[in-house]
Structure formats: C-alpha cells, structure tokens
Structure P
C-alpha cells in the first residue's frame, strides 16, 4: 500500500480498525491528512439513557510502527476535561496530531499509557474497499420523536450486542442511511443503541430482510413501536403482512394476564416455595464462595426436582408455555405455506425459540428437512439449522462437537487436539456473565486437585475481542487453556445448543463422550475420583 499522502488519498472515510476499546463510546468518522497535522474526526455517543461523560487526555498520542505522534490540538472538546455527551446523545469533535509519516500504514490511538483508558488499535491509514455482494440493500430511515437516539446497531437475526460488535449506523437530524452489501437474503435487525443500553434484555429489534433495492423505515419511540413501518421490497412487504396478521391475533396480548399473575405472586412472596426462598436469601448475602456454591447447588437440585416454585407459579408458567407452543405451531404452519426466504427466516427464528423453551423440535426439523434444505442447500440458514439441530440433541452419551478457536495470542487451537484421551470439562463463558465466571472460579480447586492426573479444562470466552477475555482470565486466575470465540464466528454456542445463553459446562470422558451437561462441581469431582487412578 502506498503512503497516505498520495494524490487522491487525502481523506479516509470511516477507516477500518482492528480493535476499538472505548466501550462503544467513540468512533472515527474520517481522517484528513494536511501538511501541518493528521486530523481525526470523532463521534462520541452516550452510554446510558441519561448521558455519560468521557475525557481525552492531553497526553493522547498516535503510535506508529516506529514513531509516536503527539496530540497538538482539538476542536469541540477540551483536553483533560470531563465532557458530557449532549442530550441528543451525540457529540462530534476533532483531534489534531503531529503529521504522520508517509510510510505508516496503521497507527494506534492511545488515550494514555493506562491500559484501562481508551484505545483504538490498528487504524488503517488507507481507504479499504467496502464489502461487495450480490445484493445491494439500501436502508433509508426517519426516526420520529427520539432526540436521545443517535445511532442504530445493525446485526443479523439471532445475534446480540453482548457477543457481536454489530455495525453502527449514525442518526443525523432524525435520518439515517446505510448500504448493506451481502450475498444472501436473510433476516437482519436494527437496534436503537440507547434502548439496548437502558435494558439489554427488553429492547425491541426492528426486523427486515436484506433484499435488493431500497428499504424505507419510519421508526417511533419505544412505547409506540407498533407504529414502526418497514416498506418496499417483495419479501419485506410479505413479512410486514405476517407481522400485522400476528398483531391482530395477539391483540390483546394473551401473555399479559399470566405475566401479571406472576408479578403479583412475586410481590406477595408466593412465587418461590419457602425452602427455595430461604436458599435464595442466604445466597444473596453470604460472602464465602464455597458456602455460596454449596447453597447454589442445593437450590439447583431443588429446581431440577420441581420444588423451587409454588403450584400457583407453576400454573401461570404452564399457561404461558401453552400459549408459546400454540404460537410456535401457528408460525410453523406459516412456513409450510410459504416455502420462501420469509418462511425460512421465520423457521430458523422459531426453531431457536423452540430449543430455548425445551419444546419438541421434531416437527420443525421435519419441515426443514423436507421443504427448505432441498430448496436452499447453499443458504446460510441451512448451515445454521444444522448447528441448531445438532446442538438441540446434545446430551450425555454422545460425542462432543469439535471446533477451532483462537487462544489469547491469536493462535488457532482445535478442541480435539487438546483433550484427546483425557477427561475434560469444556467451560463456555463470557467476561460479561457473572454466573459463568463464578462457575469457572468454582472449578479451579477441582482442576488443581486432578490436573496432574490428566484432567483438562478448556475455557472458551464469547467475546468481541481477545483483550476482554484476557483481562477476565487474569482477574479470575483461571489456570487452564482459554480460547476466544470472537463475534460468534465459529457458531460454537449454537453447536452446543446454548443460543444466546452466555455459557455452560460440559463434562467429557477420555473417549470424547459427553458424560454430563451442566454438571455440578460435586458431579465433576465424583466422576474424576471414580475414573482417574491416582499415580
């Protein structure tokens, strides 16, 4: 790649970066090269519904391959001072650095030498070609009465912002536009970033299908989501007709009555049995990790036996499950009657829901195998359905599923090569999942007791970058090999039937057979005592 100052290459728009570690607050919109400076244009976004602050240090630099470039000025912010993101949720500012040498191909932005401060690494100082594909889907939208919303996040259906970076689409003066280049028609989702930050489990995605042409969006405030409109395109119009039909069937919502009953039971202290409530109360206040683990396992045993919630709570939950199953079967019938990408999109989404709700998947598998797999053998949905169906059948007595992921140095590591001929625990976790990390810490004493006898633990963190996994490993002091699943690229969670659940443990014997799914620490220890002969 030629130097940055070549004719016609004075401005880099939306430069590619290897890693953005600014908690999604900062993004670079463009870089301009002039004789006296290298100029970085930044956008700062709010991080909660009430706004947030950030600060750019006076010592900020660009680190090149052989030289450090100091900051020499700023516009729109005051260096070293806390800056409040405006009520609109967006703040544009400019940083000026010493002119970057023509030989530099990438630089790193460092807010300071403190590893906890902002950094953006691998910033490419050349315009990289944008992705191309068979489909050019142009998203054009208007956002009504949402001054706090300054960006949308674009992801594929089934992904979430915990484990996937997504594509950031800025909202400017209530408008947005983005060209999505892709090779297949499939479900995508737009998520208001501020809505996700307020309540990551309750945001409402705006669904659409990536088809050729322009898709128009009219998006309203959270409480008025039923007014949202997605228009244009044969497939999207068909999907919108499906949404309207569903809304008519579900008005009023059949779930509301039973959710209200459950909320009232919780308020009245009649949701959990007295024994379960006692255990939960103790778990919430006890500081000793070993005692808390023992109590948690008692509660889990109670839950597995069905003695954790009251009969009234069970009745309300059963009613909700019955409604959900009826909805799943109604949507399944729709897929039979619409053997196109709209139907396939709905089938994939519903199959995932059926797996998560522990309902019978055989009817969904049959529709997939008889209708969609033969018709769409090369579509990404077909590979996704294979993973979902394999993961749903994962249980004790069957072989583990092999995969390859990167270690903390970025090296590719294959699971089978690490556990061949050894009893092992596959520990799937995430830095943002407290319970997953606690399970890892609870496993450490067992590992230390049996590791010299051949016992292996392989951890896999579901992350957006290696650095977040590395920091958690260092904090929790995991002594075993840890790999990283970045942006769900290997679909490991789907292969192990976890979907968007943060993690899970799998006990595997020396022959590669799964002994237990989600085993307790005592179950793991008992297995090792029984099958490992002390040396």
Structure Q
C-alpha cells in the first residue's frame, strides 16, 4: 500500500548524511548514487527535491526552516569505512535521530545505516530501529521509496530499468551540492557478489544482495550524459565489488570481458566528451590471479579511457594465509603481489608527471584467526613491495566493523591485539607510506587543479579523483580555490607543495623553507638577497633544486 501524502508538486527534502570514504582514502566533495536516484524517484512522483548536506545543517540549522511544509523528507546516512574525513563528515547516530525529529512530513531514512551503525572501527555495527522516522528504506533506497510513494511492489533486487530512469531524472540535483561544480559523481555499475553462494568474505555486506546484477553500458552512459548536461565533469566508477568483471558472467571468479569494459568506458567518453576525471574503485586481486591475460586486457582498456592518477583498490585484508582461509577471503598474499605487479606494469607509466593507474591496498584487522604473527606477515609483505621497486598509491588500515548477518559479527578477534595493531599502523606510516610517497610523487611532480578544502597558514586540498593525495600548501589560500602545485616534500599521508609558478621574489620566507634543498639557513639568505633577476642568480645562493623549471623571478 502506498503512503498517502497530500500536496504533490511541493518541495521534498533530501538530507545527505553519507560520505563514501575518509579523506585519507576516498574522494573529495562527493554525491552518491543514493541521493541522485532518490531525487529521481521524487521527481517521478511529482515532487521537487531540495537537497542539503549534513555539513550545511551543522553550520546553519536554520536551513530547515524554509522547508517545514515539505510533505516528504528522506535522509541518507550510515558509515561503512571508519576514519578521518575532510570536506564532509558523515552524520552521527545522534544527529540522524535528532534530524528525524526535526524533518517535516513523512520521514524516511536509508542507506548503509540499514545494515547497522557503529561510531568507528573496532566495534560492531548494531542494527536498531532509528527513532524519529516513519519508515526505513531497506535494500535499494530508491526502489523502497518508490514502493512507498507509488504503491507498487518493490523489485526483487536492484531494478536497473527503473534505476536508470531515476538516475537520469535525478541528475540535476548535483547543482544543489555546496561544492558544485567541483563534485565527484559516483556511478554504480553493479550490485551483488559473485561469491555470495559461498558466503563471500566473512565481513562483507555485498553478499546480502545475492549474485551480481550488472547495469547496461547504455544505462550508465545515459546517466553520465544527464549528469554532464547538468554540469558534472568528475566521475568515479564505484559501487561494485570488482570492476574488471563488469558483465563478465557467472562463477566465483568470472573471467574479465575487455570488450564489455570497452563498451562501458567508450559510452561514458561519448556521453561526456569534456569530462575532467574518470576513475575507478574496486578490483578483485583474485580475478587477476586466476585470469591473468584477460585481466591484463581489461586493465589496458581502463588505462586507455580513464584519466591519470587513478587507483585500483585491492581488497587484500591480510597477508596471513591462515586468516585468508578462516574468513573465506578473495586472494592469498602471493596472488595479491601478482595483482600489484600487473597493475604496475599496465598502469605505472606517467602522464603529465603522475602514474596512470596504481594499486591501493586495504587491510582489515580484527578478523577471525588473527594472531601477532599476522601483523609480522603484513609488514613483511609491504617490505617486499618496497624492495621490488613497485608502486602503491595508498594503504588503508582499518579495524573490523562487523555488521549483523555477517560471519564476522560473531567470529572475530576484536580488541585482542590492539597494541600490535597500533604498532603495525605506526610501522606502515613511518616505514612504508613516506618512502612510497617519495616514489609515487617525487619532488617536482606537478599536481594540477588542487581544490582547497581547508584554509589556514597551511591550506589543505586534493585533486578531484579516486583516493587523491592530500596536499598541504604552506600558504593561506581560500577554501574553494583551484591551484596547480609542485611537490616539494612528503609526510606519511600527504605531500607538501607550492603553487606554480613559484614566485621566488615574493614567496613568504616561511614558504621558501620548503624549496627542495633550501632549509631554514638558506631561506634566510634567499630572503636577504631578494629580488633575484634570474635562475643563475638564484642558484648562486640556493643551488640547483628539483623544481627549477617552476620558478618565476618576476619582481614585485
């Protein structure tokens, strides 16, 4: 039975409390498929959707006051990856419940929160009734909302014929995002797990959706075309367990179909000829290990059509074979190493100074069967990557956040090895991340269009993309500025960069310190001897630097 709601053609409220992944892992300003398809459903039912993010409401709760007459309100919420967020922080359970009491009209809540909620890693995600709302949108939020509003029965799974239509109708909602037009549009290509019949990985919720259901390449292209017409220029192919197996058929590890990926990517390029970002997300290392040449062909298609700086996120989870077996994981450590090597071979070449496509590694701690030896093996695996001269864009270490209904909810080692977990994390940040950043982003690497997200004496920003590097710039820049910057130094999870051209004669002395090879003593000498007329005069004091091609000697 449909929900009887008077006043169609009125405004309907969408509150976005969902952020895909933490800043250290994920994407910059972002709008999910949840929001866009919910918007499409509302439009299809005669409503005019109004969109607010949780961060907008934190800054100005009065924004709700203009929508008190809205007959329908929908909130998307939930956390699937714990961590520190930048440019958007997910709604807490308290905030969700408070907004549930404040939102107008019939109130719906959906998204990952339907699986349960945890404040962070290392804790179970508890499935509970969310107070303040009239209805929980279970399964596909858009399909569930459509069923409530129209009275039609929900689809047995993600109905991509409906989904495609809603995605097109709801594309214009991106203009209401506070970061527009610098907003990443994630594109769903499939739901479900090819290993669901065997239970899938012990901690994963994807098997809840059953076997994979794939969108058509045409359906994705239609959505991209609508988003492009609305002003979108940045896209990420996410929301799938393994992009390499797009429309690849059945089996636990389907054989990649490069021709199907070519249809997908060429359709996107045709629909959005002036796009600026086209990146991917998840790739299954087990697929690469079992279907080497087919996987290589698929990777070559991605590199041919995407934009540089891309990352293939590999769900490794652990380098301990015993933990792999105990949790029905996707790949053994040697198979993950093979995947890392192949992605380096096919994507490690540089375009505009940055690698085309690199692997990212995901570790999950607290799984069943874990012992202190597990951490020794994890560290040994990373040392082998460094020794082999391979590149990895980033390492994600998170503590298990098990959801009800997964094996890991009851079978885990949460809290058992906390001290060893902390030491492992410190090891990675000190002994792996820093040298790897130097390898991936050597001094002199040009990073184009860094979007400033936090301003201050040191301003922080990222490029649009999948897992873009956090960039610290030792200057006060305004939030929302776009700057080209050259890498001059590295931290464990970020790089330091200077805007280009580097204005040597006007750069504050505190920023001169960051010129490669300069330091405090030479920076003082440079300040005293400015202005420099040319590179030769500069080198006489500072010597040669790795960023000489980016220096400018224009006098004030």
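Between structures P, Q, the calculation of Kirkwood radius over Cα pairs in Å, for residues 246-477 alone yields its largest number for P. Tell me which structure, out of P, Q, gives 25.7, 75 once Rg and Dmax of the Cα atoms in Å is calculated. Derived from the structure labelled P.
Which of the displayed structures (P, Q) returns the greatest value of mean count of other Cβ atoms within 10 Å over residues 382-389 on calculation? Evaluating mean count of other Cβ atoms within 10 Å over residues 382-389 on every structure, the highest lands on P. Upon calculation of distance in nm of label points 7 Å out along Cα→Cβ at positions 254 and 350 from the atomic coordinates, which of the structures P, Q produces 3.7? This figure was derived from Q.
No lab work stands behind these numbers, since they all come straight from the coordinates. Quick caveat: nothing in here was measured; it's all calculated off a predicted structure. Cβ atoms are built from the backbone, for glycine too; each structure is taken alone.
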